[in-house]
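What follows draws every value from the coordinates through simple rules; no lab data is involved. Everything numeric in this text was worked out from a predicted model, so none of it was measured. Cβ atoms are built from the backbone, for glycine too; each structure is taken alone.
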Structure P
Amino acid sequence: MIKHKEQRVGVLVDVSNMYHSAKNLYKKRVNFQEVLKGAVDGRKLIRAVAYVIHTESEEETSFFEALLKQGFEVKMKDLQIFSSGMKKADWDVGIAVDAIKLSKNLDVVVLVTGDGDYLPLVEYIQNTTGALVEVMGFRQTTSSKLIEECDDFVSLSDDKKYLQ
């Protein structure tokens, strides 16, 4: 895919999805600063949003502050714990709504996730706004349909700079 420096880019990061993929695949953490740099790829960054889950662990605060310092706007949602003990936390709808709203003012939406639930979002943006949709994720945990449908896929598995 041709990328040029005048393209306006928005980067939306499903932090939980990336965190768990890196941890399960490599027993490492994601280097979100490198991910942002790779997503922008010399183009004009308009907005970078990291979607996080607040669980009240002590390391969280410094992690969220690091994301802010790296240039991300951090959107936070509390972990829901049900009376059955089941836990739920995801940003799928929030990321989708933001992507649709932002795509009208962007040339490229970069989704940093492997979640196949975003397939209808990718198709919607491509068919209604004309913006390109790029996906960055770990190849082993990224939906093959998502890879197929997006305009460009960057595998975080292919370069160790994306891990720390």
Structure Q
Amino acid sequence: MQRSQLSVISAVVFAMSLASVPARAIELPTRPVLTLEAARTVAAAAESKAKMEGWPCVISITDDAGLPILLTRMDNAAVPAGVELAPGKARTAALFRRESGALEDAVNGKRPAAITARGFVLMRGGVPIVVGGRIVGAIGVSADTPDHDEQIAKAGSVALSQ
């Protein structure tokens, strides 16, 4: 028998052996998903904090892939650019899996190369939303100061864990 014939026979025998293996269901992992209702709960908590403090702002909620779910622009939001910044901060927090302020710190500190992360907003105000130890989305806020942005975002981010 020639070498090429042995290869063909081996391939056929292997294929037949696979056919005799019983099929089994493959279990895929499940993960929590941020629903619109849950996003509204997060946004409401953030908006409540902003109203209580007198810091009108823009609030954006994304899923864990940084895709938009909800955007709220409060009356008299302090920074018109917030409609661009808040979604960017949320997307950044979702995709980097950390607060956007950590990236601002990196740029201003020992990791200035972080500025090359194009398309991301490396400013305070983006916070991941964690449920059951898993990141399910993020909130981004643009108010009047970085500190206020963070406070409002954190107030929203914990709304689902209460």
Structure R
Amino acid sequence: MTIDNAKIIYLHGLESTSQSGKARQFAAKFPGMVTPDFTGSFDERMSQLIPILSDKTDWTIIGSSFGGLMGGVFTLEHPTQVRKLILLAPALILPPFASHPALHPVSVPTIIVHGTEDDVVPLEPVRVLAEKVFTNLTYYVVQDGHRLHKAFEELDWISIISS
């Protein structure tokens, strides 16, 4: 399957930028992918994200930590625009997702990569919530910390994104 790299977007974490290590690594593997910077509160970041995704469909959203929270909420609200959701140590237990008024099962293919040594976002509460919401979920539990440095090198991202 051929993926349009211009329809892949990377959503960085709360204290990160589009120039973070993961953002640069993904951009190197998928030239032309969208890697915007987000600032402000959750609502401010979502108001920056919505115009980027606008009314286009077939997005592959990759969200890391707080960016995973953004990607999860966007997918809840706009499932028909998302081809695949890939979440890296996502902060789904925070209120914008965990208490979302439209928290209902979503069938968008979703992959979560979460480290057993994550000391920022706890693995088990995220997994329990994700298993309730995402009905087409693949969960990779890896021996790694929150930044997933080892997992990034070990996983076959081309297969993960294109499948």
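A few comments on the model shown:
- Volume of the Cα convex hull per residue in Å³ - structure with the largest value, from P, Q, R: Q
- With mean count of other Cβ atoms within 10 Å over residues 47-54 derived as 12.9, matching label from P, Q, R: R
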